[in-house]
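For reference, the structures are reproduced in the following blocks.
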Structure 1
Amino acid sequence: MDFKEYIETIRHSVNAEIMKRMPLRQPYEHYKIARDYSERMGSYRRPGLLMLCGEMFGASKEELLLPAAAMQASEDWILIHDDVEDDSEMRRGKPTLHKMYGIELAINAGDAVHIVMWKLIKDYMVKAGIEAGGAFFDKFYDMMTYTVEGQFLETNFIYNVRDLSKGSEELYHRVINSKTCYYTVYGPMQLGAIVAGQGEGVMEAFMDIGKPAGTAFQIADDILDMTADEKSFGKKRYGDLYEGKITLMMLHAYAHAASGEKSQIDRIFKKNRADKTPEDISFLSGLIDKYKSLDYARSQAEMYGKKAKEAVEKYWPLLPDNKYKEILLSAIGELHVRKK
């Protein structure tokens, strides 16, 4: 069994716990909108990693179900708000919530799912007890706090800085360390281990594995934004260019661009998303092709993917010798070669 197959064994049970706390009731339209992203589901990588690492260290699926559902609910509400902030057009293969119902109702729906997340955490804490539940809460709180800091840095750059000359790979990595490495990879792994009663040694191991794995994952995501088929990727192509996000490709192209090209990039980055034209995006993507910036990003994704594999090998003796160990290896290995 690989990681994708493992996810299929848990996704519907996790989703059911979210839906249980968000039944269709009056006002019906509110709950219909609030349930939308959760009903679309998603990759379920985060709850998958949480449950996988928990089971690896001896926790039962029943013990892990509420924590995993809280992890997935956090993704569902964050994406609703994220799509409003970025004015994204597609999510999980369909129009974004604010495009369907308007910004105000979309934000309210995100708030509703946010409340469900805290309800799931509270229900777990009641079952687990104050010590185990408190340890889980503290880690979850720390992960979410760091994630929101990263979102601030990225959003501030997009809406206020708007100047690629003030961007850097250091800023890029700070953003993805919070939004991807911690939140998407090692945070869920640590949460699963905490449910299984593990301590600091395992927390450190998962962080050392998750940082390069998360970096590889995000660079691969940035590449897919440029190259993937919209239907399979579930999001609009060139979304990062329209939104004015920092990516390794754009930073690399900017660093190699001639002065006139830099001026044109600066002009485009100062525009709002809605004001960017297809010609603007074609110019930016053309520079990325011209300076082989996709090749640079791919080499970086491969490098971090290799580092993640090396970290797994380093901590291999620490991990229990069971079937979940090999599944974790497949999970880490597929991050930088993902197709969607």
Structure 2
Amino acid sequence: MSTTNALLFSSKITGTGSAFPENRLTNEELSQTVETSHNWIVERTGIQNRQISRRGNPNEYNSSLGALAATRALEMAGKKPEEIDQILYATCTPDTLVPSTACWLQKKIGANRAWAMDINAACSGFVFALATADQFIRTGQAKTSLVIGSDVLSAFTNWSDRTSCILFGDGAGAVVVEQTSSHSERRILSSHLSSDGNLWGLFHIPAGGSNQEVTPEIYQKNLHKMQMKGKEMFKSAVLTLTEFAVKALESNQLKISELDWFIPHQANLRIIEAVAKRLDFPMNKVLINIDRFGNTSSATVPSVLDENVRSGRIQPGHTVLLDVFGAGLTFGSLLLRWS
């Protein structure tokens, strides 16, 4: 799906926020439980640390991290929770299957006017949710949207699998999206979304849904944890991230040299470097936090965005490209000019 033409209105991000659990898990600590080392992990992924939620700590539930990130985004935007029209919550690791994590967050921040729903596109979830908010605002069905990307991947990680457990961390990111003039230069310019269910087997969780309950036997086999084919995911990620970056630029008649910042999904630093090389885009303009937080799924892009808005690196008028891929498989990009 591609959306490039403004309808009645356009939308812009007016606030950002992020949040992470307190507990840091270093590569050295991981090497005490699985056969790995700090150097091995850094060489292959670029990851040095990740933040991990403590099970049973209500302050570090998925919705709690999301609520903190959302509160910070609302403060930046100068908005109160009761001014929000809709809450779009991107996650593949919900607090509960029912109710949605979006409804848990609505309760926690007191956004009583908003309707709320979860969006599961795995690591692509935030961009999918942001593109959805953009469409509601463009058509006049909403004026103020709260978009969250939050995941507690540690709850679904097989901590005995050294090829996958080194990658993941927990965290949340959020943005406030508001209506602006359809003629505004500083807005969300376009979004480009796609999926390929034929590639479901590259990354999935076999059990825990309605197809297969988690019995003692299933639990013993770790089928309720993430299963990943790393080499195949790496290849697919490089190809699709490159393809959707080009698609966004071409749709807006922009050259890669006109892009100020590139924020790709933070799955593996080697993937990010390979994409930057294919695009002929300098790494000093690629924004990352994977070294400090690992792959936080739908939280990666909004948390990187928040960090660089708050640090002042992203300035009004800058053109920023968000580029993602995730289990499903799902792919997407979104181009914006910062307000």
Structure 3
Amino acid sequence: MHTSFQHSRDRLLRHFLDFLWHQWSALGVAGQRGGEDVRIIDLEALLLATTRFGRYDSRLLDEVIDWLGSNGTRINLQRLRRLHDEWPVADLRVLAAISGGLATQSIMRKWITLSDPLPAEAEPEPLFISFDGSALPVFHKPDPDFLRHGLLREPMERRRMSQSPDPSRATNLLCCLRALFGVNARAEIIAWLLTHESGHPAAIARDTGYFSKSVQHTLNEMEDSGHIRSRRDGREKIFWVKPGAWDFLIIWSQPSGFPRWVDWMPVFSAITTFIDALGQPSLDDAPEQVQSIQLRQALDSAMPALSRAGLAESLTSSRKLTGAQLIDAIHEDLNKLEQTLEASLLTASQEFHINRQKL
């Protein structure tokens, strides 16, 4: 008897929500503080994923909106769009509704560019949903910002308990660099160079979400400062920073050096693909042929993201198998992949569990 695909999906979704809580709490969202992390938080990737999966956790989404009300200027809107274009993980209606609310503050007028309504649906739908996909009811007059985008929710009230990112936490390195260099490509470029031995502009652009020519031009300008170095490797120009020269930025106790760079968007994209695939209605009860087709499509769809995230080696199923053998092989792969994805989300303090009763 096969393990329930729905059970696997719910377990992965629950774990992912814990992970989102952990990263947002490290940034200053009101919540239980988890252990130290040794990986850099990607603000834009985190926000894009939260617009989609925050619909399963109203407390999370509301606390993130509260944090954005005080820290929204830290988000690089241009990069946010670029990442979404490459990895369409976000719920754009949620993003537009949040943006419309933020844009009412003069200091955040730029958010208005993300607040245009999408084509109207036949009927507005509830914003928050349960794990089984059922809509959570709304008992009061809907919030106007969300209603404008076809989403029903209780009126939004900020608790104003969020804090600014703590620079003494290594995971907030990118936030610190944006405070130093501004909310632009320079912060990401420096963060990438600090966490890699060296690299050429195309690799840096791919990982940071900017255009290669823009990164090349910016690196050439930064090299003139004397703090960025380069060498020729054939036709490529390789850039790096002098070891130890930037250690003045290290004001945390763990890790001993700089945190680890993680290309989070492909990881989030792969997780999204599998949560959606495993949560298809009646998948557990579907005929074997239908299950095998749908699961194979999910694997094929996720392969680019898995390869980019370095997780493709987790797949071992044979395409020559059919029927029950194929389902068993794919299910085994999904279990392995789920464990690998979960491992990639674990923090140094093991799995983070938020105590929602204390929020």
Matching task: 1.01 is the computed value of Rg/Rh (Cα atoms, Kirkwood Rh), for residues 205-308 alone. Pick the structure from 1, 2, 3. 1
Can you rank 1, 2, 3 by percent of Cα pairs over 27 Å apart, for residues 109-252 alone and just name the one with the largest value? 3
Structure responsible for -23500, with helix-only ellipticity at 222 nm (-39500 (n - 2.57) for each DSSP H run of 4 or more, over all residues; to 500) calculated and labels 1, 2, 3 on offer: 1
When distance in nm of label points 7 Å out along Cα→Cβ at positions 101 and 125 is compared over structures 1, 2, 3, which one is greatest? 1
Across 1, 2, 3, mean count of other Cβ atoms within 10 Å over residues 37-44 reaches its greatest value in structure 3
Using Rg and Dmax of the Cα atoms in Å, for residues 77-148 alone as the calculated read-out, with 13.8, 40 as its value, let me know the right label among 1, 2, 3. 3
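Just so you know, all these numbers are worked out from the coordinates, no wet-lab data involved. For clarity, every value in this text was computed on a predicted model and none was experimentally measured. Cβ atoms are built from the backbone, for glycine too; each structure is taken alone.
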